[in-house]
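> The next part holds the structures, each set out as structure tokens.
Just so it is clear, none of the values below were taken in a lab; they were calculated from the coordinates. Please read these numbers as outputs of a predicted model, since none were measured by experiment. Cβ atoms are built from the backbone, for glycine too; each structure is taken alone.
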Structure 1
Amino acid sequence: MAIRKYAILGALALAGVSLFGLSAKAEDVTLTLWSLDKDTQPAPNLVKEFNAQNNGIKIEYRLIQFDDVVTEAMRAYATGQAPDIIAVDNPEHAMFSSRGAFLDLTDMIAKSTVIKPDNYFPGPLKSVEWEGKYFGVPKATNTIALYYNKDMFKAKGLDPNKPPQTWDELVEDARKLTDPAKNVYGLAFSAKANEEGTFQFLPWAQMGGGSYEHINADGAVKALGIWKTIMDEKLASPDTLTRGQWDSTGTFNSGNAAMAISGPWELDRMTQEAKFDWGVTLLPVPKEGAERSSAMGDFNWAIFASSKHPAEAFKALEYFASQDDKMFKNFGQLPARSDISIPESGQPLKDAALKVFLEQLKYAKPRGPHPQWPKISKAIQDAIQAALTGQMSPKDALDQAADKIKAVLG
């Protein structure tokens, strides 16, 4: 009897130690996550949901500023103070991967039942690759297409069900829709001297047969020439050179532009602000039947190679990926996955537009990926500004950009 008593007490004692050990371990495994997302965006909310599971892993969230992401993250990595997980803009991903800052997730992904490469759109998936391996997981994605004001089309005798499909049609329609007396421009877009300008122009260069490695291809020169025509003929506001996508699309919403090149992040705002009938169509191509392209934006998840808890950090990424089907409903962001169907919102204009953006995503291409993308992008931005301000011809500007990029590529 005494032996049994002591055996039971011993078992209870061992159980207590075991439970205490689990509790201690749970407290010890604390991850840090850095992101730009504010309270109404995915990252902090996903962190709260993950922490609520009480699964032995806790995530501490830090909101960082856009201009600080690369410099602060690389500085933190160099000094051993990097977070476990970070959300990084997709064209910057390759820089971290190429320098060994991000953890190679290839083997973890291969064993995962949640994160499956075949489920992702090609563009977002390509942005997390480096030298044939996966160094991250796409967080969300976006692209650009052409918004157009159907009421203005009708007023100018244009068929509202036949938006422009080619570059020439876009220019011709912009000419007909521009109305200086009413302060209406035919088109709104962003040629700003930052990443937004590159984001908007690169698809045109790609549709013209160019690429960032061959930015002065004949078709890319033609594309920049069309942009210059649009600016010279005042079919777009002079502010196009200094205004970002959010502000340029705002002119469309207010009725001061008949068409706008922008993305799905505008859908909620447009639904609320636009007091007219509008639609969205795929980006016009150089000529009928030409290859399509579009920009690809948004962020990727990555785990720093210095993380002391890579397995736990990957479990967090798996949880985030498991919530991708709620990305659009809860945050208005498009999941980077082709296997997820987004339910209709019940708002006809928004639902019709969403279908176009999902179609456009099939043609979206990442910027790069290349570890020196900021320098490559700067060369393209300089060319856009030089050509549109008349300092150089489109060909000379892109030839100069090609030389700069060639020097970067080595």
Structure 2
Amino acid sequence: MNSTGGWAPAVWRERGDPLLAPTGSGPLDRLRVAVKDLFAVGGYRIGAGNPRWLAEAPVEPADAQAVRALRAAGAAIVGIAQTDELAFSLSGVNVHYGTPPNPAAPDRVTGGSSSGPASAVAAGQADVGLGTDTAGSIRVPASVCGLYGLRPTHGAVAVGGVLGLAPSFDTVGWLTADPGLLRAVGEILLPAGSSGSAGPAGTAGSVARLLVAVHPPEEAVCSLADALGAELDLGPLRELDDVPRLLAAFRAVQAAEAWRLHGAWITAHPGALGADVEARFRFGAEVDADVERDARREIAAGRERLLDRLGTDAWLALPAAGGPGHLRRSGTGDRDAWRMATLGWTVMASAYGLPSCVVPDRMTQGGDPLPAAAGSPRRPVGPAPVGLALVGPPGADRVLLDAAVAAAGTAAS
């Protein structure tokens, strides 16, 4: 079977049982993967969350490198899952295919742009969501769906066969409901020889300090520091003062690169994209060479300062998003405000190419009652998950994955 059938088209573009069988056997035997619709899947088109793109796309002759590696390790591809259009959004709202359900918070979005994979994993329809993260597209869905997720060090995981957005920042990442599985996928996709143990402090690749962004620190941060034998650094995180300039520089470079990749197609297909997504692309057309050069210098200088602060044994502990996912019925203004708040937390790892692992933190309290149909009582908004993002120095991917397992252990105890 290779159609959506009884499956929600807001989650799946193609669905099978499986869609593609494993090509080998290994540590991922019997596991199901939902692949974001930016990856080449042999025998299918890349749809990129847009029906006109899909209609013109060629059939892919082979799998993307990451898809091929997972299948060789025993995983089956159970479907091609939806994405925000051309991956240029963080909400998970797609004007063509709809908004995927968030089983962890039904009144709220899944986050994006790896929205379909996140929804599938949160619903138990897949074990692994394979996606991409440029500005937060793994970390944000993980946070607001109560999942684990890894954005690797930029360049650590092969991007061959993946439709790009902004190559200076694009990464291949993944989501799971289980931290051990998050780590198992890392053993397949991450290069051999990257950092090792997460503790005790003082060993190679360990973490000695957690630099805390929010005061007082959440209970989950304190418990994780205890589990890792790490000191909590509660001093001012002055790098946060750089965020407004950094975010402006990041958005300029991201948009300029996105326009270079896709501007010709957008120009040739007026009205094919949702208005908000098209506006982000068209901003890139206005970024001239001098602005882009200065923005890259700003990013490089900020990266040097942060890496000097982190050294080899300190991590950042940050909110993974600007709160729980926004309400599904939010208007454009509220969505944009949530997006900008979220980018303020995700931009350091995005712009500086750093690995970041998201672990479930806590459930927020319910929000204001939702407006109801005429004559019906107002319905309160239920609790919603938020995640904690750990950001390490380049190459600390495996250490972060170990920390995710440790975090789960502290939560269970």
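> Out of 1, 2, which has the highest value for mean count of other Cβ atoms within 10 Å over residues 110-117?
2
> Then there's this: Figure out for me which of the structures 1, 2 the number 18 belongs to, where relative contact order in percent (Cα under 8 Å, 6 or more apart) was derived from the coordinates.
Working: 1: 25; 2: 18.
Matching structure: 2.
> The value 22.1 for mean count of other Cβ atoms within 10 Å over residues 46-53 was derived from one model only; which of 1, 2 is it?
Attributed to the structure labelled 2.
> I have -14000 for helix-only ellipticity at 222 nm (-39500 (n - 2.57) for each DSSP H run of 4 or more, over all residues; to 500), calculated from one of the structures 1, 2. Which structure is it? Before the final figure, lay out the partial values.
Values: 1: -14000; 2: -11500.
Matching structure: 1.
> Follow-up question, since we're still on this one. Can you rank 1, 2 by mean projected area of the Cα convex hull in nm², for residues 142-205 alone and just name the one with the largest value?
Ranking 1, 2 on mean projected area of the Cα convex hull in nm², for residues 142-205 alone, first place is 2.
> Work out the source of 1.9 here, i.e. which of 1, 2 gives that when distance in nm of label points 7 Å out along Cα→Cβ at positions 38 and 158 is computed.
2
> Have a look at 1, 2 and say which one yields 2.0 for distance in nm of label points 7 Å out along Cα→Cβ at positions 214 and 302, as calculated.
Values: 1: 2.8; 2: 2.0.
Answer by label: 2.
> 20.1, 64 is what came out when Rg and Dmax of the Cα atoms in Å was calculated for one structure; which of 1, 2 is it?
Only one of 1, 2 returns 20.1, 64 for Rg and Dmax of the Cα atoms in Å, namely 2.
> Identify the structure, out of 1, 2, from whose coordinates mean count of other Cβ atoms within 10 Å over residues 102-109 was calculated to give 19.2.
Values: 1: 19.2; 2: 22.5.
Source structure: 1.
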